[in-house]
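Next up, some structures in structure tokens.
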Structure 1
Amino acid sequence: MIQVKEISFAYHRRQRVLDGFSLSLQPGRVYGLLGKNGAGKSTLLYLMSGLLVPARGQVLYRGVDVRRRLPQTLCDLFLVPEEFDLPAISLVSYIELNAPFYPRFSKEDMVTYLHLFDMNIDVHLGALSMGQKKKVFMCFALATHTSLLLMDEPTNGLDIPSKSQFRRFIASGMSDDRTILISTHQVRDIDRILDHVIVMDNRGVLLDASTADICRRFRFVESDDPALAGEAVYTLPSLQGHLMMLPNDSEAESELNLELLFGATLACPDRMAALFHAKKEEEE
């Protein structure tokens, strides 16, 4: 669906944020985009949406360079930035002004999405808190039914009940021909809705795999067993001893722990790559 090809980008004369970075996304998946602060996650989303232009390389959406900002491209992708503002008008007026640009927008679906957040369409945007504005904007974004939806830290500013609602919200808006890319540091907010994980740094992708494949290759446990800790690819202290990410030699089932996976990928990328690709070659 979208291809990022060897892009490099820097703000003014500062050090490059991205340098020769490549990535491709497939339809029908919910991607989680993880990386340290300054790794270029937000910049990547802006480049993918055509709001920034790379110094080198290109971003192709359905074969068309997004830097051209053609209407047929822009009406099929939507970016929800981390920070934004909305005009002080009624939500109904906002929809009337903006929905016509998106040919698959559904007002009925927007009402459904708002109800998931315990909100309704009869609100005035100027009277909403920042958290409420984020919910409204995300509902509009999902109701456009664009093939690509990019979301930057969507759960920032949401309270605990709203984060739970967010997971149901994303699940309700997915389809086989849609791709959602969520960039976040709040890994516990999204770990159960992802079916693909990307870990990046400034130079490239450190990990790009489906959650099913990750859980086939690794298992995630909590234990105080020192023998297990010795086998672990990565550990974090916990109240019960340690959270551990282990090679899944026995093909045991376990739930994905994104915090462990992210830590392991950053702490020992070579070992992660060796374990991952060795398993892949065995399967092939």
Structure 2
Amino acid sequence: MSETTGSESTIDDKKMPLLDHLVELRRRLIYAAIALLLAFFVCFYFANSLFDFLVQPLAEIWEGQEGRRLIFTALQEKFFTNVKVAFFAALFLAFPIISAQLWAFIAPGLYRNEKHAFLPFLIATPILFFGGAAFVFYIVLPLAWQFFAGFEQLATGGGLSIQLEPKVNEYLSLTMRLLFAFGLAFELPVALTLMVRVGITSSDSLKRKRRYSIVLAFVAAAILTPPDPISQLTLAIPIILLYEVSIWCGKLVERRARKAAEEEDEDSS
């Protein structure tokens, strides 16, 4: 088995039978699982500190107020919350290794020009996801928690006060839901640009469907975020802007594809 040379579109790597592909896939999955498992144990050791970090937006709202706390009502609740925190953090830490194993598995089956086209998307995916997660953590969560905390009531006229005491598992579930929702929403340019790249859609088609995308952005925001207008707007507006970025990226991909086709025609003539 030898590496083929010549034109840009020749396959770089060896051809393998199906069994060898399955063995290679198993090996890559084992490496990814080991990386995730090691990261999980490290993160579980620091689970309390990680949870303190995740609860920081709420802690800043309550800063200076005595007696504020989070609670858990089941004996096993805090333990399983720590497990979830460690697992989510391990996914973040191990993602570069997992994506590297994915690339190592699929790269031998790609042509050289396909490698050059696919690699930027692989690099952009974690960057955009982390960007979305950072956006929701530092901008959306403080606004959302401030909104929800405003529904507390003081005891008046002999009534009972209503005070916010979140459960740790419910706080974590809502926070991670928002982190993943915004992270996935920020992947929109990657998904749409890949669709343009493989010919499923085009930049002109994306332009024509712009108004539908705006409606879908608000529908997705209503489903994925808490039922307050601030959180919904802070997700819908970035989705709309990212859709516009996708149109621009699609145009760039189409321009490069036309240029490559013209150069290939010139070389063949």
Structure 3
Amino acid sequence: MGDIFEEIVRIRSEGGSAALATVIKANGSTPRGEGSKMLIRADGAILGSIGGGSLEAKVCREAMDVMREARPKVLHFNLTGEEVAEAGMLCGGNMDIFVEPIVAQPTVYLFGAGHVSFSISKIAKMVGFKVAVVDNRTEFANTNRFPEADEILVEGLSGIFSKLNINRLSYIVIMTRGHQFDEQILEWAVKTEADYIGMIGSRKKKEAVFSHLQSKGVSKKLLERVHAPIGIDINAETPEEIAVSIMAEIIKVRGERGHRAKTREL
């Protein structure tokens, strides 16, 4: 079993994905007992076993959905039917198998190291996110100011995008100094797989930026992904309050993606 957990650590450290299937209930003559585990990698390879045969084949198929949706599932198997006998499985009983996604830790990317980002960084770490800060000002983007940040990139936009590993576990917050680079970053961000893209500013700014980007060929559909004005409306005024509203919105989006088990009869 140790090999499975070592592989999970490796997959997460590399930003990959997999699914872990665990037998959580076994009644009757089942092929494996409660606690048995099998890791399914994104390429379909497996490590460990929960019983073999058609049962594992079905779990592997379901595991691909779990990885894609980042949502866990509870699968129920009746091992006493004709289908099981035809598959040559000499067993009976029932099994419940919990299939959970194994994904890298979500990351909040803060474009701009101002006062709001300062507070967002602290809240994000408290609720389970990694934090990456991007700014071209060393006096703002540094470890003394952001001691909890996992990564600090101090450079301009030229070439920075290619250095970032943006995926479906990425949450992008755009609030650069004086908003001078917000539009450039947004134009890049909407073409990524980021689960969340938020841009600070008024509705008037949003309309102006969106109109200009559409004139450059950015589709309306892509721009519909953007949360702008950013954050949940809680009548926030101070940088700290604005940070709370932004993180509340990000947590909401993260919660809507998964973390809810879905039971299916197979």
Seminar exercise, completed: The value 2.2 for distance in nm of label points 7 Å out along Cα→Cβ at positions 112 and 136, derived from one of 1, 2, 3, belongs to structure 1
For this session: Kindly point out which one of 1, 2, 3 the value 1.5 was derived from, the read-out being distance in nm of label points 7 Å out along Cα→Cβ at positions 176 and 208.
Result: 3
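As an exercise: log10 I(q)/I(0) by the Debye sum over Cα atoms at q = 0.07, 0.08, 0.09 Å⁻¹, calculated from one structure in 1, 2, 3, equals -0.34, -0.43, -0.52. Which structure is it? Please report the intermediate quantities before stating the final value.
Details: 1: -0.29, -0.37, -0.47; 2: -0.38, -0.49, -0.60; 3: -0.34, -0.43, -0.52.
Source structure: 3.
No value in this document is a laboratory result; all are computed from the given coordinates. Quick caveat: nothing in here was measured; it's all calculated off a predicted structure. Cβ atoms are built from the backbone, for glycine too; each structure is taken alone.
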